[in-house]
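Structures are listed in the sections that come next.
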Structure 1
């Protein structure tokens, strides 16, 4: 079977094959299954046909309707827009224009629809990072009530919500599901497996540091490994040019904010214990009360955004960027920095999105073996000195279908059918082979991914492991993601540029966040689940309490710990 179907050729064929018929029927559905799905499905062929028969029948009242949906531009959504949307039209008679735009533009369109009440799009795939926003503003339909009410007739009886691995990310404190996951990817540790297993490298590392070279469990070990490889001559291994022990980016740009809101502080240990996010203090450093109302961001109000663990996190990021990364990295954005490890001169990266997997397994890359297996692997990210067991250790993006209350019911119903189609068990295994962004347990366990796992550098092993629960998106402590997220890149950028110290930048960030929280409290727009700010106290009061915010450690340099990658994988099995 061709598990590396990518593209333009296949997409063009599907677009041609599924020109919409005058009416929807099962002939188009069967043609789609024959040409596009085959045995890459969690369902048998009979069950695939039964599921698509539901879409044919449920869509009948909407045949001929044209709807508009939007998502950010990544490979998974390109596949949906160019392959699955035309197939859906052929099967149902509903024409879908699936726009692909920048992530920031998606949020901007969503904000505009929330503020104006104008129906710009009939459905959005927007990150579950907005779950706190959607729950508090109540401008997104909660899908639990929707599926039992106005959406009941168009809800797939085989949807199987329990099969979605990220459903806790899209569930509010009220227990209602507000978004349906469409794609997920985590930020993990990436490293050169071949370099780490080289006998000379291992012997030299052991001689210098006194312990074995392996996957770093903590930041102290990561730092030693970064130092060891930076400037090392690996020409004997066919590596040309300078070698670096770390990769990151630091340009003052909106994407710099993602680097930090996407759980960098949690990796350091700044937040409290809890799944999917720390309570009462989350990885943004925002504290909530027992009613899930935000009460502060600065340490003086019980938050942790400017606490010692956060300062340690930013300080280390800057130090590693300056000492161990390519000189150009400090001036790069997220998209510019992403491809660099695959160019072959980077030993490891603390914070690497698995969304880059597909682009990192191209056969001609210097990080690939001739047999199609990668020279690199991914593993759980190491944790910082303030981290303790039970605290989240990283971020998982969960782009999720969202239906706004301002969308007319019939258009929302048609869009809901499309959302369920592109996340259905019929198509999800194939879609996941294209985009490698997993949302269903049945897909992760599919035999085709057991077959493909050796060529994906640990991605399948991670998603099948118990470790994955420690990676989660932004949670419900953040009451207005669009307003608060933009504050991060501006303030962190000041620390990156040297305009402010990490402490000064984080003091400014938490103060800016509290200004937004205070405005929301005064406006009362989020009702009795909006912010109610704590009075300010001497920071020592909160630092003396158990949990987050955590008092400064006398020594932030832990004893370094590593683990052999192959032993790590065995422990998961």
Structure 2
């Protein structure tokens, strides 16, 4: 039995047309015969999406209409125009069927329990589009291309959800951002409170980090597809997604809808006639944005060694951001577990660049795993270290691992012991610098046995770090760090000076921070935390260039 449009569609025409979408659909970049196929597919899924998103239809009626649309996919003689177009162009019936799963879900599901649920939704509502385009262009069996396309489509879908947070909630009481994430900002009502900008910003930035990782998965797509036109459209779409990502980082979508403008489309188009930035270029951009003292030390390296060290740094930054971001602890642990998989199966720009460092310079897998283990310690809502041995193990994992990886890239693997101890000293300095900031997160890295010895009782972190005896413990650890820097200065001469120049530059910067901490004292820690001056940063840059001695 044939099915007619009036019993199915919400309206005679879709609520949006293809040229009103956030991202290119059937753009003029694609070959004309393929554009007709893409448009046929678009009309079907646009109508189905409108049904799922209709505020006027009951969930049961939505399901009934979507079921009729799926039945039309099995009927080549259907009179339903949307389905007839797919049959006429022999395109997209399998992908459309998969997308109907998501649209049925939209009929009744209004909340998401975790990021995995949201990703599963995107796997049905968005990823089939990319796979359909690859198949139309003769790349349907391209496993790497399909994986990259999935990353792009998931990123686009989540960006759309974040754009439409307010509208979706107002018209459908539907929120795609997982509920436990909003709980980190005080709950749903608090998340949407216009005045709650800081806590909402933290949650949004954590979500946008997940989007950026998906875009890093997609980065290789223009280089993976055979069709030049599809490569250009892919590059343009990735460029637009990165522009929207940046806008969402800079503006609050709860206070006003964040959207792309004509200038964004033109800029993305002009940047699309190529294969897009390489993995190395993307990682270099991340390092530049971070602006850390570690990055200044890396400037002493050139060529492939610098590239490798940037890969290590970007990996460390990525897992550290997961541990520090404002999101549920269970999500942090899942994302860190996924990074353990990425070590063996690189699937994004950062993991591929880390793999380059490992292959080119023998960076040990065990040190990468140690870094993740350290971040798993941090990925908790309540952190206490019980013994000095626990603190030493933590420092070994999160900083000693960096030293052990770095000396191999420097070209001095024989300096591993030096790198381990210097990393430990750096981390002690970090702990002392950040005691108050960490206390705001209920983290106390000063071990319990030292606190007990000084008579500091257990309690909220703010009370622990405010105890009168706490400063003396910090001073004791600062003396230990000073001794570590002194040993480092004595030991570094045993190794090739040029090879360990980056370590010398970083040690100078960290040493200055420690000196400033000691001069300020640990009993009274009012005011901003100590940091390097602009002059000191310039001096580090000159050291890295060999124009000044560390």
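Computed from the coordinates by the stated procedures, all read-outs in this text should not be read as laboratory data. Note that the structure is predicted; figures quoted are calculated from it, not measured. Cβ atoms are built from the backbone, for glycine too; each structure is taken alone.
Summary of computed values
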read-out: Entry that produces -21000 once helix-only ellipticity at 222 nm (-39500 (n - 2.57) for each DSSP H run of 4 or more, over all residues; to 500) is calculated, selected from 1, 2; value: 2
read-out: When Rg/Rh (Cα atoms, Kirkwood Rh) is computed for each of 1, 2, the largest belongs to; value: 2
read-out: Ranking 1, 2 by relative contact order in percent (Cα under 8 Å, 6 or more apart), the structure that comes out highest; value: 1
read-out: When distance in nm of label points 7 Å out along Cα→Cβ at positions 41 and 473 is computed for each of 1, 2, the largest belongs to; value: 2
